[in-house]
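All of the numbers you see were taken from the coordinates with simple rules; none came from a lab. On a predicted model such as this, the values are computed, not experimentally measured, just so you know. Cβ atoms are built from the backbone, for glycine too; each structure is taken alone.
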Structure P
Amino acid sequence: MLLPLLLVGLLSCSKDSGGGGTTPAPTPTPTPAPTATTFTNPLLSSGPDPWVVQKDGYSYYMATTGGNVTIRKTAKMSEVGSAPSFIVWKPQANSDNTNNVWAPELHFLDGKWYIYYTAGPSNQNCCGGQRSWVLENASADPTQGTWTEKARLSVPSQDFWSIDMTVLDLNGKRYALWSGQDGTSDQQNLYIAAMSNPWTLTGPRTLLSKPELGWELNGYPKVNEGPEVLQHGGKTFIIYSASHCSTDDYALGQLTLTGTDPLVASAWTKSQTPVFVKNPANKAYGPGHNGFFKSKDGTQDWLIYHANSNPGEGCGNPRNPRMQQFTWNADNSPNFGTPVAIGTALARPAGE
């Protein structure tokens, strides 16, 4: 073995014209490990009601945990399953927002972070006392700093059951959207109200949608919930979930703002057919409660949603988060396609 080593050494030397010395051979550059260009769904084994918001190069992912508010922070959405998670808030015992912590959403508004979430009182098992609440944090990074309980959000004189609150910014004004009930009814409708600031609703509320079409009436009680805002090409849409989550036919519906004032019910037009439905062949049952985000380079639009991988799994923890790219129709309405198959290699969002 000495002779080959000696030859290598001789061949790697060169004359130094200045002083007759030798120059050591350059260190070979290691071949970088190949970067994965694909990912597979589901992103996590469990994660009902997924939500994503993006700021300063990071994506912040949230989902229902039931007992706290947790944020995952990642630079690449396809790697959210391995991203660090931070429990940013836990409810106090014996409070009005102790139990059944659902559907948290993180928003950056007026220079601060806000989390809208649903929770009920300590003396409830489930779920008649559910209301909408908001947390506030002035830190630049929502996984750091201090989250404070800011308020319970309700319309004066209309403080009824309330879940799944989100925010619509339109033409310089801000509105809250949520799923609620009316009095003693257990039917869930979609409502909107103006906001004077990120923690205060100003009435009255307006009923925008109620379960009335055949595909909205599966299961009991009747349900419209999970409203999410989508804007494109000068148009504003509300994508919502319909039918009860206990059924495999939980699906996404669509409202389109065809008028000018979002507080007027007649300004919204409901799609007569669902825009995203189950796909048993691809092991997607009850797809719904979605969110939206952009690819890393900003060129693609992505849908995140939960679904069950098997029939009859209902409203529990088996619901897992999935994401897929979507496109736009000629009229600037979204085209979500059909739920893609779990375990299938998909191209990562552009820019990752």
Structure Q
Amino acid sequence: MASFIRFFRYLSPFVLFGMGYLAFTQKGIYCWLILIFMFALIPLAELFLKADPKNLNEAEEQIAKSNPAYDILLYAIVPMLWAMIFLFLPSFSQSNLSRIDILGRIISMGLLCGALGINVGHELGHRTKPLEQFLAKTLLLSSLYMHFFIEHNKGHHKHVATPQDPSSARFKQNLYAFWIQTFLGTQREAWKIAIEDALKKKRRWPLIMNEMVLFQLIQIAFLASLFFFFGFQIMCFFIASAFIGAGLLETVNYIEHYGLSRKLVKENAFERVQPAHSWNSNHILGRLLLFELSRHSDHHYLASRKYQILRNFDDAPQMPTGYPGMIILALIPPIWFRVMHPHMRKYSLLPNVKTSNN
């Protein structure tokens, strides 16, 4: 019974699809339900709900790990997300649609692409089965962010919490400066990794015969099909929603590693990644909404662990609240610094530099 309840909780993210259906078929407040749910109701609730640091015991972990239903949930996201996209695209032909409704639909689609598309794509991208990796790339396409598959697995996990990682936010770096760093830096690193992989495989023309070129062609072809079937304006609406999805991902990256760094043990070599090199959150609503992404310390400690068995570590730094609330704080840099710098002192994580927000 307990294992059934534990599994059943992971159905909760699917409520976003119901809200998405309302957003793309109705008008007014319905177009904003996903935004209100994710960034008003959940953060408010997590101010009052206690975090749950409990881990599964060995027997429970084995049951959860071997239960294929947890994987089927992730697979189901793929057709459902693409169904939302193809409900979203023609929805703008609806009569008497206000600019506020249009904006709400674009934001709603972007949040679906980020919370369910990139996030589940991230989880499946760490799997080794070809089908799961294909599904991961399909989900990343929804945010035009296919390069993430390359850079995250072969770059970010290797260089996290070091100056070499464009996805790790530096101490006192605000979110908007980080966006520039990560949007440009992850593209650059993905190209570098893809070309190096092509060289290792002895491709004849590594500059063009590599996975990044393939990803760009797929994304361009997809946008061209949108232009052909739906027109320029709706293609731009989709691009805007994709950017919101990618922005949500990179904001999550910001809060997950802000100000944390690994020690240099010798020239060009850093200590092994430990749970202390990622911010963790045990706030249950954010955990379930994002398929345990907020137990990020264990994810980086052992990336192959499936979402349903990720653990809490006592020595991992804990966020003051759940992911949705932390994202809101990150959007307002003065408040973010005022909250996070004293919190970092609590864990003895403040670098030996002066700060006015301490």
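Assuming 1.23 is Cα Rg over 2.2 N^0.38 Å as calculated from a single structure, say which of P, Q it is. Intermediate values should be presented prior to the final figure.
Values: P: 1.23; Q: 0.99.
This figure was derived from P.
Of the structures labelled P, Q, which one yields 15.2 when mean count of other Cβ atoms within 10 Å over residues 53-60 is computed from its coordinates?
Values: P: 15.2; Q: 12.0.
It traces back to P.
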Where is mean count of other Cβ atoms within 10 Å over residues 61-68 largest, in which of P, Q?
-> P
For which of the structures P, Q does the calculation of FRET efficiency 1/(1 + (r/R0)^6) of positions 157 and 245 (r between Cβ atoms, R0 = 35 Å, to 0.05) return 0.95?
-> Q
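Taking relative contact order in percent (Cα under 8 Å, 6 or more apart) from the coordinates of each of P, Q, which one would give 14?
Details: P: 14; Q: 21.
The structure behind it is P.
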Have a look at P, Q and say which one yields -1000 for helix-only ellipticity at 222 nm (-39500 (n - 2.57) for each DSSP H run of 4 or more, over all residues; to 500), as calculated.
-> P
